[in-house]
Every structure is written in C-alpha cells, then in structure tokens.
Structure 1
Amino acid sequence: MLGPLPTADEAISYTHEKALANGDVVLTVDQLMGLEHWERFYTNYKLGTPDRVRITMYSLEGAPIYFELAYDGDHTITYTFDDTMDISGLRERISTACRSIVSDPNVRSGVSYELDDCKDDRIRQTFRFTIDDVLPLPAYFRN
C-alpha cells in the first residue's frame, strides 16, 4: 500500500529507507529498490485494476524527486511529477492525464517504460522509468 506523499518538512529527512517503508520504488545513484511495487502496478495496469505507484529518485544533493502514477482501472493514468524539494530543479509539481504506458525493450539492457497519449506532452517527457539489467539490485532480487 502506497503511503502519503511526505510534507515539505518531512521531505528533508525522507531517506530511501523511509521511502521503501512507505511503499515507494526507490532509485538512488547506484541502486534500484522496491521494484516489486512497480511490477504490481504494471501488472494491475495490464489487468485493468486501479492502482498507484510512486517512484522516488534522489538528486545529487539528496533531495527527493517524485514520479507518481495513479491508474483508474479504465483508461486514465494520472501522472504527477514533483521536484519541489530539489533546489537545483524547476521546483514544480505538475500533472497530466495519459492513456497508456508503453515499454521499449530496445534499450541497451533491460526495459524502459514511458507514458503515451498524454494531454500535456511537456509533462509526459519528464517520465521515463528504465529497469537496467546492469544497475545493481538488492540481494532479494538476485537468484
């Protein structure tokens, strides 16, 4: 279950451990964690079951950047990009509605997911989630 988005005060100390405990997929400079949350969301999307997922990435300064997808189970994925905590970013929280998620298996290694058929193409371009076969995964994903 995905927890609430941290408040501005909480975001300062929103470590990857807290993000994982909150149900986020976490992308650090050198590791991808909580991938099971993305896999659940993508499976539910394919089945037409409503679901939500949040990917939390960290800037070089350690500020959380959020990519949140909420699927209504019908035809709409509401995507929200939030980099308001990143002093080096645009510091904005923006959303758009999209109709689908497409995967591109033709990346160097792994698979990449993008949003498609969105009302605002500029916002759509802020989302690209790549599961790279080269990126180290936590031990529980190995084997």
Structure 2
Amino acid sequence: MKKLFIANLLLMTATLANAAGETITVYKDRNCGCCAAWVDHLRESGYQVKAVDSEDMSAVKKRFGVPASLQSCHTAVIDASGQIIEGHVPAAAVAKLIATPGVKAVAVPGMPMNSPGMGKMDGKLVTVEFSGKQFSKN
C-alpha cells in the first residue's frame, strides 16, 4: 500500500511539473483587471502565457465553442493540445486538464469571488467540463 501511494505521488508530481511548463494563449479584454490577475496566477504557477487583447470576445468564444451558460471574461487555449479554458480556472485544475487529454474544455462560469484573479480561493470553487459535469473543486 505504501509503495502504491509513493508511486502515485511521484506520478502526480511529474505530471504537475510537466504541465507547469505548458504554453497557454489567453484571449482577454485589454481593460479587464481580473483577466490580468488570472494571467499572473498562471505565470506564478509556472505556465508560459501569451496574453492577446481582443476587441471582440464574443467572436473568440464562438470560435472556441464556449457555451453561453459557461462564459466568463476571458478564454484560453493550451497551445500543445488545443484544450479550452474558460474563465477563472485555478492552476491546479489547468494541470489536471493537461493530464486528462480526453477532456477538451473546462470552465469556471461567471466571475466568482473565490477564484484566482477575483479573490481568495476557499476550496469550494467548482470547475466544470463544457458538458456541465464537475471536473474539479479547488
């Protein structure tokens, strides 16, 4: 049992370390402070971030197939996999997304105050797949 635990811990550490080096392109409104704060959150977590200011976020969301019910203020794409991140998704959930190639897109709908870039996380923030299924809770 102890060996299994250690093996899983090593696997998770390797996955997170690999995920943190990923490049993510973030489409955002140039005037949105919380978008900039979320970009900082990703960078502080080790991700390489390319921030792209957009005048038409509606077109960006349409291009990436973000459902209206899940929309937030910014949309991101993991460059290597094409996976979509909508809104204030925590870096831990981004790492899980990267490690789960079968999941194509996740979101934190709206602008919850307990999300990175908006406020202090409290362990109750739910990230969902675009299907609406819970993906993580941070």
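All of the numbers you see were taken from the coordinates with simple rules; none came from a lab. Being a predicted model, the structure only gives us computed values, none of them experimental. Cβ atoms are built from the backbone, for glycine too; each structure is taken alone.
Assorted remarks:
- Of the structures 1, 2, the one that 22 was derived from, the read-out being relative contact order in percent (Cα under 8 Å, 6 or more apart): 2
- Mean count of other Cβ atoms within 10 Å over residues 71-78 from the coordinates reads 14.5; which among 1, 2: 1
- Per distance in nm of label points 7 Å out along Cα→Cβ at positions 95 and 119, the highest-valued of structures 1, 2: 2
- When mean count of other Cβ atoms within 10 Å over residues 79-86 is computed across structures 1, 2, the figure 20.5 traces back to 1.
- Entry that produces 3.9 once distance in nm of label points 7 Å out along Cα→Cβ at positions 39 and 87 is calculated, selected from 1, 2: 1
- At a computed 0.98 (Rg/Rh (Cα atoms, Kirkwood Rh)), which of 1, 2: 2
- Which of 1, 2 leads on distance in nm of label points 7 Å out along Cα→Cβ at positions 31 and 111, largest value: 1
- Distance in nm of label points 7 Å out along Cα→Cβ at positions 23 and 55 from the coordinates reads 1.9; which among 1, 2: 1
- Given -10000 for helix-only ellipticity at 222 nm (-39500 (n - 2.57) for each DSSP H run of 4 or more, over all residues; to 500), calculated: source structure among 1, 2: 2
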